[in-house]
Structure 1
């Protein structure tokens, strides 16, 4: 689903430095507000979005659903060959060249950059106010916070993906462990139970008790109640629970209880499927892949363990925005509003975690075992405040933390370096 999970591209892309604050100069500032008229909606709009396989099918179904309501609007879908992070420089080039798509699929910090570097996105508050059929209260509050830049709404989130824990039910049973989901529901799935499970799984013959990937460093901070930046955008990755949590996981790698996390995104899916990994910290987007091609064991998904008495995780936000240069804002808003309504997001539930509670209910999430605890984690999720620097913050943090994962620096040393690099980046 998310570009950073596809073939490990996010890490390599961030390393390249191809993307950061000031990479391009966007077009002239445009009108900040256009209220949708009540006239009939027609014309053509372009949709810039990635999605292959099941995602492509879901997009086609959503477009058909939109056209059932707005038959006079032609949607020119531009399916991207890669993903939202790799294709982002191309998007910036198009915007700078005056050829911006009408509707844009964006991730996490991208709206903040697009607004800050030239007002490239259309504010949506007036459209929302003029649309009584758009029930904003139906969305998870956490994802709607990510839809805003400086107090103004610029996107409508379609995915709010938390982090969860995949586990091998057969391996848990063979190791004499209680079921992880039962422990999560009972409130006993804590750091002690997690570490005990790692050891018991390995003692029973599983090669690695747990696997995770280093680009999720911020999720690891959140898991123990830590953070990367505070609300004033000051680096705090070297304070509080963050060094502790990162050090705990780095210790598992040093003790060969977890494989090296400095790998491509999704690299541990196959080892989990093959039974080499007993638990896998990742987002729920891999669930459909496991469900479509069942492995040779019973697996499930549950919430993350609590550390320091805290149950928390990172939220990945995937949204739809409208270009401020669109020549058909009414049709663009009609599209965004429709494909993110209850039915539009029910369709999308085949590939993501919808942001509307009614869509989750329509999709039967409460009756799908591996989905249920994902919803619990959405309400316990957070994210690092988005900055104009965007991915450069991740780049700096990941580079600083690499020596820790490799065993050549302590968590305290690595997080101090990360804080310094992030601080210099944001100050500059």
Structure 2
């Protein structure tokens, strides 16, 4: 038996949280010789007002702020937090509480932050996306089909001119967005402003030739001042978007850039690079569901959710729940997930990417629907006939699905799709 007199004060199975409390669902696997209740008490203590021992400085007012572990279902525990524990609108401070020291406690062998119920009292302090799904589709003049994006491959090594020419080719083939990859910023062989200048020169040419809106998701990732300077350059060159690796720059930096981008009227495409470092292990870390919720609160307009069928480890349930969390007005509670009423917070455009090619498009769309960005890199740039043909093959595959035509039938009239199917078939990435 451990010294639990203090920690068990944070466990109250009869507790009824109020509507303005933040609720966290944890999966707690206690270390040897600890019960789930003992471990949960320590998590609730460390994430709110407690420490490792009883204190003489605890007042009645402090006791009022104690978190309460109140619902236990096996290893799944709900903990309630008073709203006064959090600085309104401050994501880093909130995470420092509910996802901070608790992961290093000896009493837990594994700890997983599964989901959060965000009360209106906290949601009201966040702006959410500037444009949302309707605003993005209006910007691109796209109504009834998915938005299509391509990342030039190889992801690093192309010069600014080569990168821009890839953009021109895929735009002519029917893609809507050219996107930098997560690690392309300002490199010796591909300088940021030079790439920006050339891409928008080719963008203007592609728009004139196709009669369609085209745009560029340019990676501005860096320290905050550098991102601000780059965002202003994007605006000067006529851009509509910036791309940010939101987890490597940090939540505080993202919230600052949301303000900057509102002033510049720029949408934010959020790349989730780094997330698997803490989301992939199903027993420990923080779920991608919570990352998505935070991204929506912070105000990104587009966020990667996975594909189910691509090269990355993205389970179907997680992809669909994440999509619903990003796009619904109200998310209803279900087993393993907490409810959220988003109020006036706009929806985020989900992005499916990673190992996609034309042969996967119908299956992907049958899973995730049409209000989505489909991002195809290698499945465009690896086309035997080149990038333009690769882009056309993707566009033809989307059109075939929307018309209810099989890819095989469509490929009879589309040599681009036919060649894509010869190379990749209609099977998922293995």
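Structure notes:
- Origin of the value 2.8, where distance in nm of label points 7 Å out along Cα→Cβ at positions 264 and 392 was derived from one of 1, 2: 1
- Structure (1, 2) behind the derived value 0.15 of FRET efficiency 1/(1 + (r/R0)^6) of positions 48 and 360 (r between Cβ atoms, R0 = 35 Å, to 0.05): 2
- Origin of the value 4, 19, 31, 26, 16, 4, where P(r) over Cα pairs in 5 Å bins from 0, in percent, for residues 352-415 alone was derived from one of 1, 2: 2
- At a computed 1.28 (Cα Rg over 2.2 N^0.38 Å, for residues 232-383 alone), which of 1, 2: 1
- Structures 1, 2 were shown, and relative contact order in percent (Cα under 8 Å, 6 or more apart) at 27 was computed from 1.
- Value 23.6, 80, calculated as Rg and Dmax of the Cα atoms in Å, assigned to which of 1, 2: 2
- Entry that produces -0.25, -0.64 once log10 I(q)/I(0) by the Debye sum over Cα atoms at q = 0.10, 0.17 Å⁻¹, for residues 216-295 alone is calculated, selected from 1, 2: 2
- When Rg/Rh (Cα atoms, Kirkwood Rh), for residues 40-271 alone is worked out for each of 1, 2, structure 2 gives the greatest result.
Coordinate-derived values only; no laboratory data. Values in this document were obtained by computation on a predicted structure and should not be read as measured data. Cβ atoms are built from the backbone, for glycine too; each structure is taken alone.
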